Structure I
Amino acid sequence: MKYILVGTNRPNSNSRKVADVIQGIYQNLNEKVEILDLQDFPFHELRGELYGKAMPENVAQWIQKINDSEGLIIVVPEYNGSMPGALKYFIDFWSYPVAFEHRPVCMVGLGGMFGGLRPVEHLQQIFGYRNSFIFPDRVFLHNVWKIINAQGELTEKIPMDLLVDQAKGFQSFCRALRSEKLDSYHLSLTRNKK
């Protein structure tokens, strides 16, 4: 299963509204995807002494979903010129190398004039460094507060078309990696044989 990761823990965020739109797009493409909203993540259970150790059950469940995912769609807003600190903090507790290596990752940025370009570029640095497969067709939603209504619907055609095209492309990207046994699932099988 693919997971849509809402990259902020802000309640009722535009990122969550966009994640809901993306989930609907995948449903229309006959694929069930699940949303992981950082608003619901138990950050209170993360402590520095847990780095590299067994995680509390609530945290471990989230990390296991990342580890098992067929692909990640990250919806990230721009906070102070980068990604939200909550997202980076969460990522820093992921399992290495399992959560990253050969994991297909797709990104949607939200922001003002630049549409979340900077946080997406920072995420590309992290996932590229950790040997993930980054889907090249990123989507940047400019002035997101102007193109999403109170019901959480995108009100402009072009951003919606970009998200639909990205979803179709990411589906093909993940299928291609899996068919050639280049994805994280097949990498883990190879590692387990050794």
Structure II
Amino acid sequence: MEEKILKVFLYKHKAKFNEIEKQVKIRSNKLAYHIKNLEKKGILIKEKEFYQLSETAEHMIPYLSNKKHSLTVILIHIGDNKKTFLYERKKRPFKDKLSLPGGRMLLKENISKATKRLCKKFGINAKLKNIHSVSVEHVKKSNKTIQTDLIIFVSAITKDKIKLTSINKNKSKIIPSDYKLLKQDLDKEINIKTLKTKDS
């Protein structure tokens, strides 16, 4: 229900209670309850008789849709063209497969900061070395696409002593797309800009 309320603000900067009520089509007492919750969370603010998204909630606008979104994921290679740092995934998809370290890129992060943060999750102090490639991965199960990721494949360097795993000897244990990136993209290098723009 809260998502339905927030969708009102996709096309309006502000709206009165009765305008929201008309669009979401629920009883006013139920609507009042959900609006109060959104105010408590700091998502909605009220000025006079108008409600609007708080500045800190503006980032939610692109995600207010019935369509499923792709995720921006950074995958990190630490090692050389024969060995790399891998870990065993504990969650789906690809549970129990060997994976490159990585994860989602967060709001406000550039690739360098995201790489550093994600390496720390694995107890590694590392910094970005190269950006190798950008790929779109469609993860399928029973011929249905269950997830789409935009993968930014990078290399990082560290002074920490870490265990590296042979890429070739573990081909069958490594997530197929990770293996493909390691074999096909390690010798590539691309540039990705970080753009900062203001919405007036």
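I, II: which one has helix-only ellipticity at 222 nm (-39500 (n - 2.57) for each DSSP H run of 4 or more, over all residues; to 500), as calculated, at -6500?
It was calculated from structure II.
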Looking just at distance in nm of label points 7 Å out along Cα→Cβ at positions 48 and 168, which of the labels I, II belongs to the structure with the highest value?
II
Of the structures I, II, the one that 4.6 was derived from, the read-out being distance in nm of label points 7 Å out along Cα→Cβ at positions 32 and 152
II
Value 2.4, calculated as distance in nm of label points 7 Å out along Cα→Cβ at positions 72 and 160 from one of I, II, is from structure II
Figure out for me which of the structures I, II the number 1.9 belongs to, where distance in nm of label points 7 Å out along Cα→Cβ at positions 40 and 184 was derived from the coordinates.
I
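Work out relative contact order in percent (Cα under 8 Å, 6 or more apart) for each of structures I, II, then name the structure with the largest result. Mind dumping the intermediate values first?
Values: I: 22; II: 19.
Greatest value across I, II: structure I.
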Comparing I, II on Cα Rg over 2.2 N^0.38 Å, the highest sits with II
Taking distance in nm of label points 7 Å out along Cα→Cβ at positions 56 and 112 for each of I, II, which is largest?
I
Computing semi-axes √(5λ) of the Cα gyration tensor in Å, for residues 24-127 alone for each of I, II, the value 41, 17, 11 comes from structure II
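Just so you know, all these numbers are worked out from the coordinates, no wet-lab data involved. Model, not experiment: these values are computed from the prediction. Cβ atoms are built from the backbone, for glycine too; each structure is taken alone.
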